[in-house]
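Listed next: structures, encoded as structure tokens.
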Structure P
Amino acid sequence: MENKTNFSRRRFLSITALTVAAAEFGGFGLLKAETRNTDSSAPQNTPFSNRSFDTIKQVKTSLLDIGYAESGPANGQPVILLHGWPYDIHSYVEVSAILAKAGYRVIVPHLRGHGTTQFLSAQTFRNGQQAALATDIIELMDALKIDSAIIGGFDWGARTADIMAALWPERCKALVSVSGYLIGSQEANKKPLPPKAELSWWYQFYFSTERGRAGYEANRRDFNRLIWETASPKWKFSDAEFERSVPAFDNPDHVAIVIHNYRWRLALAEGEAKYDELEKKLAMAPPITVPTVTLEGDANGAPHPQPADYAIRFKGKYAHHTITGGIGHNLPQEAPKAFADAIIEAESFTK
């Protein structure tokens, strides 16, 4: 009986680790799900409108002074939108305008290491691990006295939103996640990928070296523009559109957070003990039970899992849409109406 139990446990952990690796690095075709292609009624690759947020507010949590934009009526349904790397809150400037007009209270925070979000103490460890970023947003909600919100995100923001939905479902009324289930684990990330898949993570390996850290410090503007171009190869963004986001990368903690994030994923840097219990739960690839809409662009040039591989992780009411028209990794900025429609759709699942 003991041998059977140990074998079953090893088999379960092996399957879990493989599934998490698929979510973190791209799908292996393990799981099946129906995918519905959706043409947004809005023009894709929306021309740059030079719109910006009028005011950036600040609110303090236990570790941070978080900068955030807020749009829409104060008594509207709260929506929190989370950007990725190397992007900033302007990924959502058009989405926010659409949702605010529809009556939502939209909050778009700068993640730690970006924009006007600052650490309160110089002694605080500049930690980029996944549980730390998710805890930041829970504390932001506490500071703003928001009990529950619709959470949306892409890239780092999608991972953060997924974690919030998985670990704190009572705080997440509904979820919109670009590229689906992105919760990862250090153990799963130890497993090597096929060479072509490894190649797509070149910057992760670059950041694992001191040369990479120094290179990003010295060249972050050119580096981030290269990522924009390769992650969204059909997105014809303007110089002004990119330059609008550049100040967010001048945050004094930006490089430290980015480097730690990618080194932590590969277990090349330690996290903090206070997040250990959360990371243990996340390593088991917990299901997401809140109503969810996942999105994918048809021209996403960044590493991402396949929708059929992650659909099984969403146990509540669920829909997936692939947005056509040359949409890349920064889906909210490239197809804002499609993203706003997904927020509205996800809320409709709660009724």
Structure Q
Amino acid sequence: MSSISKSEGRAGWLFVSPILIILGLFLAIPVLMALWVSVSDWSGRGSPFSNQVGFVGLDNYSELLAGGGLAERDFGLSLRNNAWYVVLVVPIQTAVALLLAVLVNRQVLRGRGFFRTAFYFPSVTSSVAITVLWLFLFSQSGAVNKLLSFVGITGPAWFNDASGVLHNLLGLFGVTQGPAVLVDNTALGVSWWDWLAGPSVAMSAFVLMAVFTTSGTFMLLFLAALQNLGGDVQEAAMMDGANGWQRFWRVTLPQLRPTLFTVLTLGLIGTWQVFDQIYTGTQGGPQKTTLTPAYLSYTSAFGDQQWGRGAAIAFVLFVIIVALTILQRIVLREREVSARRMRLYTTGDPR
């Protein structure tokens, strides 16, 4: 029996060895090389493992996080921009995707196949093509501003406007300068008043584009989950007198918790890694208000030849994504039912 198990184990390792080799060559080894580059002074010329490359420890990281110079400020601006992008895109795209899934899952809706395809189509379109289209739509004389003019609103020069959305809203009430405690104190070279500026008008256009292009993909995930739910629980809730909103909030949504975690995790990872839209659209402008860590890592390495700094940015971004994913998992984890609530469910007596 043990010999059979050993032979099966060897056969299993033999079958998985090709993918292990591929992952090692194209994933593990490059990551380890990038980790070495992040703690070295490699200039991009020759091998990063040559004798001319020196070990600098955490100097590249300290330059980003506590250097006090332009590198720290650029990294702080990129985190500020990307954080607002994540805060807006992830909840909105998740809500829109769930709403679309519920709508196209309704039996009474005619042409459900057409609507599913239409909602999903932007997700399979090239992000570069969508970005170029967005540049035309949101130009100062584009279709979006033309539609706004019909209701008496003068649209901004979207991709050339560096002002923060929240600062603009405060300006409507006469608030143009923040309190000294926010203006004088900084984090990563950026004042707290600027951290609270909200996304720039230019970045808000990218937020709309992200919601437009990704909601269809997550709609399919929610749709598959909805179609796998049993109808007996819904019928029981209807018999208990629950209305449509109560059934969705108390019955349907809790059963979608695994899918919700998947959607939020994928959305979180994707939004923190936004690059191609920025590269095609604004390249970090105007005034670095659309600069993101992924794009900053690219420009630091390939543009400024600061390969150690570029690799360090990538690993800091990796730590941020992992930490937020773990936090999200803790928040969305299954919680045990308390003894009091269990007695209420089983006997109807909360005592």
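Compare relative contact order in percent (Cα under 8 Å, 6 or more apart) across structures P, Q and report the one with the greatest value. Please list the in-between numbers first.
Values: P: 29; Q: 25.
Of structures P, Q, the maximum of relative contact order in percent (Cα under 8 Å, 6 or more apart) occurs in P.
Ranked by distance in nm of label points 7 Å out along Cα→Cβ at positions 207 and 239, which of P, Q sits at the highest value?
On the way: P: 2.8; Q: 4.6.
Going through P, Q one by one, distance in nm of label points 7 Å out along Cα→Cβ at positions 207 and 239 peaks for structure Q.
So Kirkwood radius over Cα pairs in Å, computed for just one structure, reads 24.2; which one of P, Q is that?
Details: P: 20.2; Q: 24.2.
It must be structure Q, since only it matches.
Computing distance in nm of label points 7 Å out along Cα→Cβ at positions 279 and 303 gives 1.8 for which of P, Q? Don't skip to the end; give the middle numbers.
Working: P: 1.8; Q: 1.3.
Clearly, the read-out refers to P.
For which of the structures P, Q does the calculation of helix-only ellipticity at 222 nm (-39500 (n - 2.57) for each DSSP H run of 4 or more, over all residues; to 500) return -20000? Show your work: numbers first, answer last.
Working: P: -12000; Q: -20000.
Going label by label, the one that fits is Q.
All of the numbers you see were taken from the coordinates with simple rules; none came from a lab. Bear in mind the structure is a predicted one, so any value in this text is a computation, not a measurement. Cβ atoms are built from the backbone, for glycine too; each structure is taken alone.
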